[in-house]
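Take a look at the structures listed below.
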Structure I
Amino acid sequence: MSWIREGELSLIERLSANILKAGPMPKHVAFIMDGNRRYARKRHVERQEGHTQGFDKLAETLRWCLNLDIREVTVYAFSIENFKRCKEEVDGLMELAKQKFARLLEEQENLEKHGVCIRVLGDLTLLPLDLQQRIAKAVVSTRKHNKCFLNVCFAYTSRHEIANAVREMASGVEQGLIKSSDVSESLLSKCLYSNNSPDPDLLIRTSGEVRLSDFLLWQTSYSCLVFQSVLWPEYSFWNLCEAILQYQLNYLSLQKARDLHREQQALQQLEADRHCVAELLLMHSGNGKGNAMDTQSRQEHLLTYTAEREERVRGFLEALQQRRDSYFTDLTSQVALA
């Protein structure tokens, strides 16, 4: 079964999809795919079989999303907390991931045809080297695709991601790439593993649990959160439609909250820039005469400072992205040498 090929929907499913698409549709949907182990217990099969069924359900769900014109999907595939499970289960999950990434690599033609970009987000250094290498090959081979995006959160927790973003900014200040005054909520967002993606419009968690389990805590502040009781391997097209309906019912209030937050961020950044300019002028005047400067001159200094800050931040973020890209490229080079 292909992960990428668009499957045929039944007539009633196609009609329902067309009706849904008449309303506002989420462009980016995130899934906490919960319930694989409970599904295995329910069916009296091994845990590994539950996880295998869960991976297959992801493939099916991705095809539904394509049919619904949802072009970005983020999934919680493996939490850092999952390393605390028994060794047999963790080893089984690592082996299953190797198999699934190998299968993805066999579908280069489909990936290219549909323009699918694979991103894997998390602290991948925690994974076995051979799995890192397969992940890197999938990421590098699809890096230039831009029609739809699959973000796989692997060896991931949101707190780990946020802490890493803070470390990146601190390192940038230490290296002189940015100033401490450049650090902001907006900059932190751009240092997250998910910096290349818009925040999810809709987050869905299955299995009846009503918590986020340290998944995309920063990115889902203004997302529609839908908790469904169905176990992930039993997820259906109709469950997805139900979640999208919930998003549509809450669309206006969500959009209003997002717009307000963007406005507040812009105002906070403007106030921060004004404060920095005032301090610089006061420091350069030496005796406070900078306070007598006319409004036009202050505005010119503000524009200059803002442009310089944006240039510093741009250079810092480009260096950060280059380093992250190099990690994957270097891993694929190791594979080629081997």
Structure II
Amino acid sequence: MSETIASVHEIAPVADSVSDELFPIREVSRLTGVNPVTLRAWERRYALIQPTRTESGHRLYSRADIDTVNRILDWIERGLAVSKVAKIIARDDQQAVVVRAERNAGEECEGPSLQAQLMLAISAFDDARLDTLYGQIFATYPASVAFQEILMPLWNDLLRHQGRFGQASEWLFFDNFLRASTSKRLRLACASPAPRVLLAAIAGECRELELLVAGVLMSSDQLSVKVLGVGQPFDELTLVCEKTRPRALVLFSNHAPGNELPLRLRRLALTLDCPLLLAGDASDLARENLADSTIGCLGNDGQSMQARLQQFLGAKLDA
């Protein structure tokens, strides 16, 4: 019997809570758009997902498995070969564990989760409630936890699931709110007299909010971060640096780096009077190819980006 015609008992969710539901392969295929042959290949060849099995051998996938499939798709869309995805997902999971531990060390949450409360405000298009929750989150947690554990995962989830009527509007509402709030937070950080770093996106390789969040997470008492507009021409970065004289120029990308990127960065670095650094997911993926250059890689984790930036510039690390 094929997996797509398993018994009714095997197809039905087999758990007491929604988070523990298990789904057959055809339902996972419907939800993600990935055909069953590909799902099996990702399991056998790359161990990217590990579904459970019924007594008769049929695969059953958890919601976490479905989330992993969506993350794999996201990375493939960003130009990463599927053979390299497992290492990146393992890295992201490890970082998430650290951030979650920091969050849980502060307090125990009661009632609906913060993300559930945010979602209620978003679905009601309630600016005032969303603003109140945003303030509570930043009053309770450091910026790295607020963004990486609470806000950005929800933003990414809404971005990924826009198939039903109204979901695109919900994502746009949340995205507009976060961009405005993060821009305000960044302006306050840049108002300090601390030395300035320029942060620019590699064109087409991140969304504006991702760039703004990176700017906030890199900022510290020792360094303020000035974010250049999305769409900043690559070949005019030298001119901007000549006029503004930053302590460093940081380029940001969340895409898999193309073969030409290391050469472009090396050429740019030769024209600058300040260090050139790379941040975002691309920096981890390009690290090996840039190992023999003067270009520093900051990673994609908020705390790591800030610490490595300070190290590259010889600044004193925060306690």
Structure III
Amino acid sequence: MGTLARKSRGFAGERIIEVPKQTVDKCRTMPLVNSLFITRMGFYPKALHHYYQRPVGISQVILLYCTDGQGWLQLPTGRRIVQAGEVVLIAPGVAHSYGADAANPWTIYWFHFSGSRCQESISALLDHRNEGQPTIRVPYSDERIRLFDRIFDTFLSGYGTSNLLYANLTLPFFLASFIRPDDFQKALPSNVPTSPTSQAIIFMQQNLSRSVTLDNIAQSVHLSTSFFCRKFKQDTGYAPIEYFNHLRIQKACQLLHFSNLRINEVASQLGIDDPFYFSRLFKKQMGVSPVDYRKSEGIQRG
């Protein structure tokens, strides 16, 4: 792909979601979200040495929202400084590079998204706010950040159909905050999980480093194993252990991005003693082995 990349060893407090390939493929078949859906997202605070160069662009839209500090953006049309309060939108297939300012590095919230209408959607957003320019300026909004966190936490709890619908249908609302930023100050409703399925997912998240069994999960929500299995699959579309493995691999992606742990150490962090089984599980979900993922994706920062 001719991609050159350079990064720091990490930014304290950084977070990233890498949507598995099979889940991205599923989104392409879902009528409510196939026109616009998230493939990656993250948050980099005070991202000193953050830098990326893509000589031929990528197939997704890139959105960078700078909330502090500053950085720069290089497009074929020229170079510009990106300051706090600016949103950068880069269309698919456009050569670009960007990075943090060395003296005052930016803090950014970012998305990669795809879909049959993603380019048209972003073009409409830019035309509406900024007459086709690659950046939009907006006032800071706590509600916008809470909405980002809600999308992130939804993905963090797994890739069931309801989660995919909720997170991806929330994305247009997030984008709408850049169109009418002055109106985007209303409190968002709370989202307290109360169902047995939601409680089970919390239990899974809290025990990613253990070798959890189906009985363990069912007991955590005080249901029989057979009834729990039926209910969980009805709510999420996944068997409980399959869902748990999705959460494990999402955690593995974060460890591969943000740590120097060896592959067997990453597996151990997830309660998996057999690194070969871990590699097979990872490749099944992500489409590449952990080693290849770290080489090709682990150095990419936004």
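When you work out volume of the Cα convex hull per residue in Å³, for residues 66-153 alone for each of the structures I, II, III, which one comes out largest?
Comparing I, II, III by volume of the Cα convex hull per residue in Å³, for residues 66-153 alone, the maximum is at II.
Taking distance in nm of label points 7 Å out along Cα→Cβ at positions 162 and 242 as the quantity of interest, name the structure among I, II, III where it is greatest.
Values: I: 3.1; II: 3.9; III: 1.7.
Max of distance in nm of label points 7 Å out along Cα→Cβ at positions 162 and 242: II.
For which of the structures I, II, III does the calculation of helix-only ellipticity at 222 nm (-39500 (n - 2.57) for each DSSP H run of 4 or more, over all residues; to 500) return -15500? Numbers along the way, then the final one.
On the way: I: -19500; II: -15500; III: -13000.
Value -15500 for helix-only ellipticity at 222 nm (-39500 (n - 2.57) for each DSSP H run of 4 or more, over all residues; to 500) corresponds to II out of I, II, III.
Compute Rg/Rh (Cα atoms, Kirkwood Rh) for each of I, II, III and report the one that scores greatest.
Details: I: 1.04; II: 1.00; III: 0.97.
Largest one: structure I.
Using distance in nm of label points 7 Å out along Cα→Cβ at positions 226 and 282, single out the structure from I, II, III with the greatest value. If you can, show how the numbers build up before the last one.
Numbers: I: 5.2; II: 2.1; III: 3.9.
Evaluating distance in nm of label points 7 Å out along Cα→Cβ at positions 226 and 282 on every structure, the highest lands on I.
Looking at mean count of other Cβ atoms within 10 Å over residues 218-225, point out which structure of I, II, III has the largest value.
The maximum falls on structure II.
With relative contact order in percent (Cα under 8 Å, 6 or more apart) as the yardstick, tell me which of I, II, III scores highest. Before the final figure, lay out the partial values.
Numbers: I: 22; II: 11; III: 19.
Across I, II, III, relative contact order in percent (Cα under 8 Å, 6 or more apart) peaks for I.
Every read-out reported here was derived from the displayed coordinates using simple, explicitly stated rules and does not represent laboratory data. Remember, predicted model here, so these are calculated numbers, not experimental data. Cβ atoms are built from the backbone, for glycine too; each structure is taken alone.
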